[in-house]
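As structure tokens, here come the structures.
A short reminder: the numbers here are calculations on the coordinates, not readings from a lab. Since the model is a prediction, treat every value here as computed from it, not as a measurement. Cβ atoms are built from the backbone, for glycine too; each structure is taken alone.
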Structure I
Amino acid sequence: MTVKPNDRRLRLLAAPALLAAALLLTPAAASRAQDPEPDEQEEAALEEAEDTGEGAEETGAELPELTSEAELRVEPDELTLEVGATARLQAKLFDRGEEVSGHPIVFFSRSRRNVSVDATGKLEAHGPGEFTVVALVPKDAEDRPRRAEALLRTEIRVFVPDPPVATIEIVDLPANLYTATTLPLATRIVDTSGVVRQNVPVRYESTDARVATVDALGHLQLHAPGETTLSAHAEDRTAAVEVSVSANPVARFELERLPDAFETVRTGDVVRFAARGYDAAGNPVPDLPVHFSVAGTQSPSILAPGAKAEIEQDGAFFAERSGVYTVVATSGENAAMHRLAVQPRNVARELTYVGQGKVRDRHTSDLWVWKGADGNDYAITGTWGAEGHAYIWDVSSPENITLIDTVRVDARTVNDVKISEDGRLAVISREGASNRKNGLVILDVSEPQLGVRIVSRYDDQLRGGVHNVFIHDGHVYAVNNGRRFDIINIEDPKAPYRVGRFELDTPGHAIHDVWVVDGVAFTSNWGDGVYAIDVGGGGAGGAPNNPVVLGSYQYPSGWNHAAFPYRSQSTGKFYVFAGDEAFPYGLTGREPGEAPPRAAGWIHIVEWDDWSAPREVARYQVPEAGTHNFWIEDDLLYVAYYNGGLRVVDISGELRGDLYRQGREVAMFMPYDGEGYIPNSPFTWGPQPFRDHIFFSDWNSGLWAVRLTDPERPRDTGEPQ
């Protein structure tokens, strides 16, 4: 493929954000090129678009200026690779027909988790799909590759087919099968790369259709007593199992609502049902397949509601709209039903403006609010894509938020700020340092009114940039270059030192955040999902110098950006709330005058009482907006929903289904600021409830304080519940 500077595609060029870049230089220089953190989507996370400081080495020589006839030629321009296979891209630069040497050529993959590329143009396929690798010549040869503005750019299409099926087995068949019943069949399919596959068509057969048949959707229908062999076919692999069908012994079939504490069932409440069959002697029939369904009539004031209620096949019922519902349980020719009424949840309150610490000349990043050692209340906020400032605020009077000190470090972005448990130390992260050392900075915040001072800097092996940090029990957990987290002892803040680190070994792995509670670190790893890691409290022998994995959970989108562990006050269930971050509409709004950005994604609610068996059970999803950071306290979820503003959500009780549609949203607040960095463009970054107020940072307008209030008259939004 050949591309010239006047190619129409060059009009679409933009500096790639968090893209896995590699630099093609002379052999000596190529050996020194750094391997930046990987990317899970083309534009990745908004705040991670900031330069992390690793990448090109200076060439030291003045390069010849290219003319408008310069061409970037890459061969091949498209190719097919099997999983695990490699190939080499050949990239050459020509000007007026003559090959030009010396100019760096940058490669990066838009999905390094699936296809990686190194400094020499070597590709390796890790997962199936259609992907794009980009080659470019930066306008500035000394520009770091991830942020380089391109003079020439071309794209190479890479197709990686699914590996062949290696094994298939029929799983989860009950020990007892009965005539006149139906149950879905399940298979476990593993391909030659060891991946469990869900996307392989399966064809089923039964050797005796008089005993059993399998329909086109994989449901086993049992007709008569006897024996038959069931087979499942996937590609050229087959699994078979012999089954025996018995006469159906059910003489009585019952549906029971299990005991609960609900005096009135509200939308979002989980009501549990159980169905049982008994034989003529009154004995329970084991392994009886039961199918649950629900029908009903919503409240008359609700018109055209769409889905109104749901019952899952474990018997958990919940409604999105108020009304009267009938739960039906069937097993073959047996059926039973139960009716119940559902009332509106009625949790709506309002968020009322209290105060603002205005930051209008640059983007604001994260915040932390704390009670100072002097008894006053303080907040610290970072800045994004600017000049390395962190701001310290007195928030003792939230209606009069006052800036009392500023710390400036060598960085473009101070993305994260955290305060120690005793309120005496702050740790701030650094990205985009002029000397590319980055790392973190420890501050003495024991007497903010008298001034905040730098205690120490730590950048040993952190030159790629620290994006997020967490302080727990005398240690800082620092997300390093988007690849791992390092654990740094700060018991003596003047002399911090590394005691441990943790990094995944999956292809193209990445980490975005870490949150530590009771000696367990919860990391957010984009496509690798959430990991729970014992660092001293997980009971698996872990410690800061010996992190031990407890369990993990992945979900299909690969957008995992943040995680917050929480044990429900009302039920005792342990959940992890996993937040997305994605920008499918592109990244805008970095500079004044640009259109405001628009995000996507939601909160995934994972029930995780058993480390080996996490299960996603619910979501909170606001249409047309996307999540960022969030906080949970007292069965309330506080979400910075980027262009959707601040949201407060009732998470009391057991959680199932879509919390937004169940009327669990308590309140929302849109921080409009007509003089903001981008005027009237809410882009809420992170919240924290504190002393009857909710503080939050907004990317375009600084620090805000609001409070929950009960309006005299509920606001009419036109949507009855």
Structure II
Amino acid sequence: MNEISSKSRFVGRSLERSDGRAKVEGKAEYLRDMLMPDMAFAAVIRSPYPRAKLKKINKDDALKIAGVIDVITPEEVKDFSPVNIFPNSPKIQKILNDNPQFVGDAVGAVVAETFEIARRVADEIEIEFEELPSCLSIDSALNKEVVIHGSLHDNFAGPVISTKSGDFETALKECSHIFDGEYETQRQCAQTIEAMACVCDWSNESVLRVWTHLDSMFHFRDSLAEMLDIEADSVVVEPPEALGATFGLKNSLIASLEPLCAILSRRTGKPVKLQLTPEESIFTTVSRHPAKIRLITGLDENYNVLARKAEILLDSGAYGWGYVVALSMLGKWSCLYPCDNQEFTATSVYTNHIPSGAYRAVGTAQIHFAMESQIDEICKEIDMDPLEFRLKNSAKVGDELPMGTKIRSWGLEECLAKGAEVFGWESKKTNKIELENPSGMLRGVGMAIGMHHAGLTGLIPTPEGSKCYAEIVESGKIEFRVGVVEKGQGSVTTLEIIAAEIIDVETSQIKIVNSGTSSVPFDFSGAEASRTTYIVGRAVADAAQQIRNMTEGKNVRLVDLVGESVVGEFEPLDNDPLPVIGAHFCEVEIDEISGMVYVKRYVAAQDVGRVINLSGCMGQIEGGIHHGLGYALCEELLYDSGFPLNPNFMGYKVFMASDMPEIDVVLVEDSDPDGGPFGAKGLGTPVMPAVAPAVANAIADAVGERFFELPITPYKIMNVLVNKR
């Protein structure tokens, strides 16, 4: 903790979460708990084939079943526009699809008096398909063996990105050391504490009310209105009291969720809840993009990076838009180890799998596994400490980001120094052989650095800005109305701390309110991309400062100003999102008999700019480590010939509490005066990129062999160990 934080009243402290008590006592109403008078329940009829043509759904018999209210097929929604995943992406995802493009694609829906009836009828309804040839690999997609979307001429999920600076080929010839490696990452599916669901009430034709899992209310509202061909103002999105996180799943619309639910409500004249089963949330929503990555890195005789090249292939699944993911990869790859001679190419394709989309550390998790694994290989080959190499070759203050913004704040050196000290890096590397090793166990240590961003400045066409309405209400309390969703990340408490610190009142005097799109200021991106503290926090800080100015140096109390209101706002002047950096250290033990990996200790040193909410920071870092460990070691949605093999928690493994290692968190405060409030940066996403490569590097240290593919499972480790024997 730095000196500034130690002098603050609330900033940098751990406060009880505003919503915490209701959650731990089981009183908070989550979306899946929500009930309304006369509510009906819906379930989706899904395709059992990777690609097919729907021939017939037997509605008539289904409608005769007691408790069934309605059955809907693609015919009833054919006039509604398909939805696009991102701005400028093609509109190819239909509400219901008579030409389903992956196992689990929506082809119909059942509305019933209970969820159990709806689900049973949806599963058992008589349905006829004609199975079609499918496209199940990146190579097949590139060769156009099957063009899966009839409205397109090829399978490209976005323009090919090809950019270069300097002269890579000439520079490579001048290099004394050249490294060429190929890496592969998998489909990872976000596991939230409640499966996806939504409630729609369109019983009043003049207004559609929606409660759902989401990151941005206004982005979502506008997309939904466009798809339903109604005015945006006639859609009111109201966040539920409690949400079980999204981790990026709901950065964009899922056509067979909210749009379908809205239409079902309109048809039945009732509020309708459409809730997915946990299995549906795994294999029918969105996954992380699988990637194939080739990296070439050249060093001069002094071990300076002289030339770099990246060739990337992304599997976007049936409806994903890999172009945006590739842009995120480009930004981190080109900036983290800058050099004058670089080439980057990324190609994204559609295949007949679950759509790929946003997931914590979009694109960054994939490229960091490859990039930081290769850096570790380089250090081993040239016999150089990985810390020393990174300090020598990584980005510095003053370097430029992709769109020209200069890095103002970059706490990497402190992250490396303090993280290494807490971990005991020097002694563990030097005395590795002398450390006590349990019989039959291999031990290794590894580290990696990770760069991500806070905010979306320059990455989307919509201006990156936020507003808040602040009003002094009865008893002198101050109510701040914001357009950001509390989805479990602790944003309400963080914003309360910011406002209370500036106005110099107790946090109990501050109330952060999000009552829906009809009564809060427009905020297009909401809680996406770790922007809440940075962008929304600055808008709250602006409003709080205006309120403080009303009383400071004057004989006026807040209670005397009841009814007064102000508008706070903030829009970054940068051309790029705010860069955030961290350094992670990992120690593993590996059972030589089973290949099981046990992560024994983990140290995460993160530059947070300024700690606002201490317990929130700790929770975000520990949660990001949990996601990253699963990505590194076990999480993968497996397919065979287009059919998911493990779409449930029996087959899709995630880290349990008992699997988690001892974690030490080092919070570095290299504040950015033009960043968030008090110099803060984002944290929720930037903690993720370094985790998988730190684990992979520790495993390579233990086994003596490099693993180029995630996840690094016991089976893969045993294959290597058996071959070594």
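Of note:
- When FRET efficiency 1/(1 + (r/R0)^6) of positions 151 and 551 (r between Cβ atoms, R0 = 41 Å, to 0.05) is calculated for each of structures I, II, structure I gives the greatest result.
- Source structure (of I, II) for Cα extents along the principal axes in Å, for residues 63-374 alone, computed value 94, 67, 46: I
- If helix-only ellipticity at 222 nm (-39500 (n - 2.57) for each DSSP H run of 4 or more, over all residues; to 500) is computed and equals 0, the structure in I, II: I
- Structures I, II, by relative contact order in percent (Cα under 8 Å, 6 or more apart): label with the highest value: II
- Here Cα Rg over 2.2 N^0.38 Å is compared for structures I, II. The highest value is that of I.
- Here distance in nm of label points 7 Å out along Cα→Cβ at positions 287 and 319 was derived from just one of the structures I, II, and that gives 3.8; the source is I.
- Among I, II, which structure scores highest (criterion: distance in nm of label points 7 Å out along Cα→Cβ at positions 119 and 351): I
- Structure with the greatest value (metric mean count of other Cβ atoms within 10 Å over residues 631-638, set I, II): II
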